[in-house]
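Following this line, the structures themselves.
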Structure 1
Amino acid sequence: MSSSSETMRAILCPKPGGELSTVVAIEAPKPQVSAGEVLVRVNAVSLNPVDWKLCIGVAPWWDCPHIVGLDAAGVVEEVGEGVTHVAIGQRVAWHHDLGRPNGVFAEYVTAPAHVLAAIPESVTDEAAAALPCAGLTAFQALARKVRLADGDVILVQGASGGTGGFAVQIAKALGATVIGLARPKSFERVRALGADYVLDYTAPDLHSQVRAIAPDGVDVMFEVVKAKDANENFSHVRFNGQYATTDPLPDLSNVEPYTYALSVHEIALGGAYGAGDLRTQADFATMLGEMLEMVERGELDPMIEIQVDFEEIPKYLGLLRDRKVEGKIVATIGGKT
């Protein structure tokens, strides 16, 4: 990087709602730390579907020139007034607030101190950066919302992707029997992540296949792609079971009362920032810390599929949009760790 002490390199979406080809690397002012914040020198970031979705205009309120990115890891360079539990020189990772004008695809980022998780010494910045958005979504769904228990049977939709892949691994760590849904070409990948069974989500007899494994229905279904008809999904789950989704909740208007009696959970990490819910924001740091410890112990694979240079981020946002990559894409900004 060739930035001066007052500027930095960053990946900018100049006009949300345009083509991804407009997303470029620019020189931007280095951010200034405020009270309760830290300034982080970013070493690694990971790409998520929400990054390209925001760039093409899925959120009308995201309407200004915007530095992109939600997942980062790096070293604390400066602490703001009132910050006592984070030290200069500490390595940290976090899930960023997409409502802030400066995302994490930059050499320097300011972030609230209470969302930062310390990175264990043996875990690389690249591995840490791969976790937050997809990993926290899965962890919050399974460990916080449905409270998956030892012996439960869970059906994970989109099991070959980022969030689904982390869900498979976390579910196994919690002692569940995992049924992963994926395309046939991804079966081997999903099994390698720990799924006990892998089924083709397009199979016309999918319901029968699920019930052959769990005759009364699965205890939990985790939906990580756009929700289908509620009745179709709910039919896989046992009476009084649980359903969690990362997309808008399914249409429940055609669900007959007393048919399923499911507990339905909406997983929306960014909502904690929009709602100003400090308790959930602080729990991001706690959950991420637990996942980083799992990585340290060899219990969680960060699923890094591709490592790219900083300047290549716009290109790989396009590949992510086109579903050319199943695992995590990580970009190195500083030196590799």
Structure 2
Amino acid sequence: MTRLRPALESDEKGWSDFVARSCNGTVFHLPDFFRYHPAGRFDNHHLLFESDDGIEALIPGALSLRDGSTWFRSYPGASWGGPVIQDSTGLADIEGYTDMLLEYCRGKGWGGIEITLPPQAYFRRPHNYIDFALLQRGFAYRKRELTAVIDLSRMGEEIDLAFRDSARRGVTKARREGVAVVEDPDFSKFYPVLETNLQDRHGVRPTHTLEELERVRSLLGPDRIRQFVAVRDGAVLAGMVMFNCNPRVTLAFYISHDARHQQSRPVNLVYREVIRWARENGFRYLDLGTFTLNMEVNYGLCRFKESFSARGQFRDTFTLELQG
């Protein structure tokens, strides 16, 4: 019989092992990832579904106040969360886990549930069983963001032929102007470019401080967090920080450039070289990140990512009010 209970610190090894062999687990579901947050930032409340044979499923979560009541959210401190399931898990099992989650949250007197699921590319075998179970039980879409996913297996041997002319011209121009792309683990070289660009263009700061980014890598390991930079004459013109989320997908968590060198098209060359790197390292998909914010489309960013053969997949957030 399956039971639902809060996760304990002693569960972390089994939890990590389960995510590693799961259908849809990613770095954002790992206990090591949650440790980078300073104490007190989130009121974590992770849940395990288990039987006598061990963990069957899990859902990371944290509690937060919304309209005066406590909500269970999976997960507020990550790009996504949601249930992590086994590859063999069927629809009836997922419906059962969903019912248990609802019973548990109602029993706590919480006001609602919010869940953001990873895109379909992150599933070993893509399906919509979780979405179906949530919608059937009254959950609604809070938002449906689009993230730009490249199917690396469909690009052919000559990857440049999969790009639009505008993307290829940018790559050629960057090379002609002496730009080169290298992998460099030193975040301090790229971070000022990232910080300045986000502040100037959007008036925001990066999700992670430089120290937090270094801490995430120290917790997850250097193989899971990689950095590529476009350089010329020793100066960093652009860069991309990759999160290797699971064996199938690598995610461009940060992409940025120095606006003073935009005409040299360094970002084009970064995209091209990271795509090559991802293919050579056995990834099936490369996720270039969202080009929508609260379902408002940045069409310039959309077209640029599409020019490298990316197409949008949903990153869905579901909510359900339990009280009132």
* Asked: Hey, helix-only ellipticity at 222 nm (-39500 (n - 2.57) for each DSSP H run of 4 or more, over all residues; to 500) derived from one of 1, 2 reads -9500; which structure?
  -> 2
* **Comparison of 1, 2 by relative contact order in percent (Cα under 8 Å, 6 or more apart) - largest value held by** => 2
* Asked: Ranked by distance in nm of label points 7 Å out along Cα→Cβ at positions 203 and 307, which of 1, 2 sits at the highest value?
  -> 1
* Here FRET efficiency 1/(1 + (r/R0)^6) of positions 43 and 243 (r between Cβ atoms, R0 = 41 Å, to 0.05) was calculated and came to 0.60; which of the structures 1, 2 was it taken from? -> 1
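All of the numbers you see were taken from the coordinates with simple rules; none came from a lab. Predicted model, so just to flag it, every value in this text is computed and none were measured. Cβ atoms are built from the backbone, for glycine too; each structure is taken alone.
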